[in-house]
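Values in this text are rule-based calculations from the coordinates and carry no lab data. All values reported here derive from a predicted model rather than from experimental measurement. Cβ atoms are built from the backbone, for glycine too; each structure is taken alone.
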Structure 1
Amino acid sequence: MILSGFAFNGTTVIYILCITLIMLILYIGYRQLLRYFAKGMPSKENYAVLYNLEISPAAGELEFYFTSETERLVTLNVLNENMEHVLEISSQMCHKGGNIIRYDSAQLKNGNYFYCLQTDNQKTMKKMRVANA
């Protein structure tokens with residue numbers, strides 16, 4: 001059998017099948033390895049995911065966006081560079097899916113801050129730089 005000027009004989013076909021089989025076994029092994037290491041990972045349903053601000057440096061009205069797989073009480077705080085509490089932006093029940101909390105940054109002095117999302121079982125924070133005109 002000839003295909004594009006290359007002759008396939010029985011040995012060549014066996015080599016191609018062996019290479020394909022080895023690649024398939026490696027792929028299955030890789031997937032099993034990923035599944036093994038993912039067993040200790042915390043369940044996504046138990047945690048909220050806080051995203052970075054879209055505006056950098058932060059100015060004007062800020063939109064703090066996070067997602068949650070369940071309804072839960074969330075608190076959004078602002079901390080200074082020394083991790084000291086500056087203000088509480090919101091403490092409310094969030095709904096399942098995407099949530100946005102808006103805040104006017106004009107009430108903050110220019111500088112570096114952290115915004116912190118806190119629930120009953122987690123505390124996550126991101127850094128922001130405020131530079132109002």
Structure 2
Amino acid sequence: MSKQSETVVVLGASDRPERYANKAILQLMDQGHHVIPVHPRLKEVAGLPVMTTLGEIEAVVDTVTFYVNPNISGTMTEALIAMKPRRVIFNPGTESPELEVILQQSGIASEDACTLVMLGTGQF
């Protein structure tokens with residue numbers, strides 16, 4: 001069980017059970033986190049309403065976990081900085097050294113890690 005509940009944005013949410021983004025949403029919920037899925041075309045994932053953009057999110061966000069490639073995340077830099085999450089997790093295949101530098105300069109921590117592994121080992 002997690003030490004404390006976080007508000008976690010899953011960027012690149014999926015309603016397909018075989019996708020890692022979907023597995024992360026379910027594990028985050030199982031561990032008591034408040035999950036905000038983001039995907040431009042989906043309406044609902046795991047019973048949660050899906051935001052189409054980061055700009056729609058009004059909640060204070062602790063963590064944003066990426067399940068999109070750098071070409072997509074690179075277009076969201078301004079919205080991400082405006083959101084001021086405590087940290088951003090770049091899951092395998094989503095790494096963006098350029099965006100990581102911008103986040104660091106904006107005072108936002110980032111890490112190249114796997115959300116599923118972090119959740120499974122109590123490191124989230």
Structure 3
Amino acid sequence: MSFELKLFRVIIPVSDVNKAAKFYSSIFGVPGKRVSKGRHYFNMSGVTFACYDPVADGDGEGIGPNPDHVYISVEEFDDLYNKVKSAQASYVSEIIDQSWGERIFYFNDPFGNKLGIVKKGTEFTG
């Protein structure tokens with residue numbers, strides 16, 4: 001028996017949900033939606049990109065950044081790269097053309113979360 005599986009939410013831990021909402025709104029070009037005191041959601045083609053501040057939400061102590069990259073593909077690759085370069089990311093790589101065909105750049109958000117942005121149509125899925 002097989003199951004139909006669909007990823008519907010990715011959590012991005014942050015220590016300041018207001019700062020996170022401003023940062024991601026500036027690079028994604030959409031305001032997103034505050035759903036609680038410590039959660040700000042962005043819709044990515046049916047998958048929720050959730051900025052989550054556990055302290056602001058009353059869930060206890062803060063948590064560190066995700067331990068590995070979250071990958072997002074986008075058609076407007078060059079535009080997003082320029083937005084990230086002008087935002088307050090703590091690190092932004094150069095654009096890389098991988099040997100397996102992906103066109104990608106990496107960045108760290110202000111909270112240390114690592115993201116990889118891939119040009120739509122070049123995603124390598126194995």
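Observations on the model:
- For distance in nm of label points 7 Å out along Cα→Cβ at positions 40 and 88, the highest value in the series 1, 2, 3 is held by structure 1.
- Each of 1, 2, 3 could give distance in nm of label points 7 Å out along Cα→Cβ at positions 16 and 72, but the derived value 1.1 comes from 2.
- Winner on distance in nm of label points 7 Å out along Cα→Cβ at positions 32 and 80 once structures 1, 2, 3 are ranked, highest first: 1
- With volume of the Cα convex hull per residue in Å³ derived as 133, matching label from 1, 2, 3: 3
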